[in-house]
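Visitor: What follows is a group of structures, each given as structure tokens.
Coordinate-derived values only; no laboratory data. Remember, predicted model here, so these are calculated numbers, not experimental data. Cβ atoms are built from the backbone, for glycine too; each structure is taken alone.
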Structure 1
């Protein structure tokens with residue numbers, strides 16, 4: 001199995017309901033996102049996938065989040081825009097594009113600080 005990981009960043013604000021504490025207030029993060037795609041074999045060019053493709057897909061998704069109040073986005077209308085749910089949102093956005101390229105999104109890791117991250121591993 002081969003894996004490619006791309007790392008990008010975005011900045012956004014959010015409020016987390018019903019968790020207690022100061023995170024219920026409006027606050028922001030400079031998020032770092034790591035997306036890993038995989039496949040069992042390399043393509044005819046001897047690579048898993050062109051890094052530029054994965055970077056482009058991820059950037060398109062992050063553009064929908066960057067410098068936004070995440071609570072205002074439709075995806076987060078009924079759920080907290082937690083790092084866990086942000087990771088799932090990114091994974092869902094990457095899944096279709098990756099399938100067309102014959103790779104699988106293995107995991108999405110979202111760092112909300114240099115010391116705290118969550119990982120979403122889809123099916």
Structure 2
């Protein structure tokens with residue numbers, strides 16, 4: 001594993017109706033849902049280090065501390081960023097942030113642990 005502090009990635013995603021609080025059961029609230037934001041930022045952290053893991057290894061999320069700071073409407077574009085801030089053995093900590101056209105929509109910290117995928121799945125057992 002060659003994951004180091006300072007590694008980062010950013011990408012953009014336009015908010016659509018499938019990403020809203022309305023789709024999570026909060027009827028009529030057509031803004032980016034907090035669970036969607038969490039998923040997008042977790043995925044951004046995965047992207048930040050995926051190419052630096054050995055074949056057969058992956059990461060799993062173990063903690064997220066996120067503040068959803070403002071509403072982002074359908075049609076606006078998010079810039080999603082994750083930066084490695086600490087590496088402690090197989091534990092990797094990230095600063096994650098989402099910005100829309102008017103500022104920071106959410107930010108926080110996310111922790112992932114590097115796992116040997118086959119061994120992990122064997123421990124989890126059948127999922128079918």
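Visitor: Hey, log10 I(q)/I(0) by the Debye sum over Cα atoms at q = 0.13, 0.23 Å⁻¹ derived from one of 1, 2 reads -0.52, -1.34; which structure?
Guide: Checking each candidate, the match is 1.
Visitor: Ok, one more. Given structures 1, 2, which gives the highest value for distance in nm of label points 7 Å out along Cα→Cβ at positions 37 and 101?
Guide: Numbers: 1: 0.2; 2: 1.8.
Ranking 1, 2 on distance in nm of label points 7 Å out along Cα→Cβ at positions 37 and 101, first place is 2.
Visitor: A follow-up question, please. Given a computed value of -6000 for helix-only ellipticity at 222 nm (-39500 (n - 2.57) for each DSSP H run of 4 or more, over all residues; to 500), which structure among 1, 2 does it belong to?
Guide: This figure was derived from 2.
Visitor: From 1, 2, which structure was distance in nm of label points 7 Å out along Cα→Cβ at positions 5 and 45 = 2.3 calculated on?
Guide: 1
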